[in-house]
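Next up: some structures, all given as structure tokens.
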Structure 1
Amino acid sequence: MLSTATFAETAALMGDLARANMMAALMDGRALTATELARVAGVAPQTASGHLALLTDAGLLTMERQGRHRYHRLASPAVARMIESIMSVAGDLDGPGRAGRKRTVVTGPRDQALRYARTCYDHLAGQIAVAMTDRMAERGQIEFTADGGALTTGGTQFLSDLGVDLDAALAGTGGRDSGRTFCRPCLDWSERRPHIAGAIGKALCLCCFDRGWIRRLDGTRAVAFTPAGHAMLGQAFNIAV
């Protein structure tokens, strides 16, 4: 059972600005070195190493060795969901004079590129990801409940025709990604409606990268659509990309 002490410890770890910057930088699903994370956090490499050790010991990060380098990544999709949820709440509260003042609520990131399309840990998020999800739901290709989601037969055929590796997605629900849900809704930070997460969301995102339909924008979680992505995804989902 969760103890309040463990809850408080986790909250305290996320409450440090340098550590929060590091965790946010890892939200695009990539693994980064301590030097790279120190640069993001604006602290010395030695200080960053101390922060990373605390986060790793707490189970929020995992570290992988490759040659002389050590790479750090978020420990699980659950950690990414926690960070996304905190960002969502913080976005609603952000701004000067917020106490006792009515103001227009602007959800999600203010950066238009992030609002349009970004990665949410290992899957796609933003306006386009929600539009893709909406289209699949309208066609009866995916079904969401409060507890999870499922691909229908039509959805399985649609994603397979698109080139999404569903066998790899199914295999990803075990092994290193043990505990991963095959398909689930994820409340979008900016749109406040669901996009596709779980192993299916990851597989769809990987397909888009592998086929050159999207590319990362340096220094941000935002992604841009290539001409091929505009054509292929726009036609497949019948949306304006």
Structure 2
Amino acid sequence: MRIIISPAKKMKEDLDGLPPRELPTLLGETERLLDYLKGLSLPELKKLLACNDQLSQLNYQRFQTMELRQRLTPALLAYEGIQYRYMAPAVFSERALDYVQEHLRILSGFYGVLRPFDGVTPYRLEMQARLKTPFCKDLYAFWGGKLAEALAPDGVVVDLASGEYSKAVIPHLPAGTRVITPVFGELRADGKVVEKGVHVKMARGEMVRFLAEGGVEDPEDVTAFEGLHFRYCPQRSQPDHPVFLRDVEKR
């Protein structure tokens, strides 16, 4: 079973904590992207990243001076988004760390696919960035089937990534691969289930923690998740789309 999650825009260096174990599998492709990004002017990079002046300047300097083989942080500890805060990998047990190294994969527009202890450096490059180059029309075309191949699914993928990232992998998975996509929502008065972005990110992080600390190997056990007042609703679920409803009265 493989679990896929998205990266986060905000990143940090942590050179004093747990050391990285390996370099990213697709680092050769990352080097190719880096060479192109280094050749962009500051205005060109700002347009590509669609961010403000401060972030544009920061990431321009990052790309100009970037080293991909030194001063690295384990990917799991480098990202700081909501999903990662609720996952709280810094306080994982040894058992949980071993579990995520085996089962969890982080998708990235810059690195492709990352194992939790692959060494990375801070960057900004979203998968949906309009990166049109002489060698690709966008990042989806650039990565093609490489992400699915590097993911090496063993029959089951639990998709906890955003659509921006999961669509870079799911269409390229081997035939017969089962994809389980949990839904985290609230039941409205009209009977519809509505997903709210922040709560979804929080729940995805909590679910990774649940799977890791429990050492879950059977994909059917995903439905036992009850974090953040979410509970499995079999009446609204399908075999590969388990629905978890949030009890808003217990917030």
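Each reported figure results from applying straightforward, stated rules to the coordinates on display, with no laboratory input. Note that the structure is predicted; figures quoted are calculated from it, not measured. Cβ atoms are built from the backbone, for glycine too; each structure is taken alone.
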Across 1, 2, mean count of other Cβ atoms within 10 Å over residues 157-164 reaches its greatest value in structure 2
Quick check: -9500 is what I get for helix-only ellipticity at 222 nm (-39500 (n - 2.57) for each DSSP H run of 4 or more, over all residues; to 500), calculated from one of 1, 2. Which structure matches? 2
Ranking 1, 2 by distance in nm of label points 7 Å out along Cα→Cβ at positions 77 and 141, the structure that comes out highest: 2
Which of the displayed structures (1, 2) returns the greatest value of distance in nm of label points 7 Å out along Cα→Cβ at positions 181 and 213 on calculation? 2
Identify the structure, out of 1, 2, from whose coordinates distance in nm of label points 7 Å out along Cα→Cβ at positions 5 and 229 was calculated to give 4.7. 1
FRET efficiency 1/(1 + (r/R0)^6) of positions 37 and 205 (r between Cβ atoms, R0 = 30 Å, to 0.05) was computed and gave 0.55; which structure, 1, 2, did it come from? 2
Out of 1, 2, which has the highest value for relative contact order in percent (Cα under 8 Å, 6 or more apart)? 2
From the coordinates of one of 1, 2, distance in nm of label points 7 Å out along Cα→Cβ at positions 29 and 189 came out at 4.8; that one is structure 2
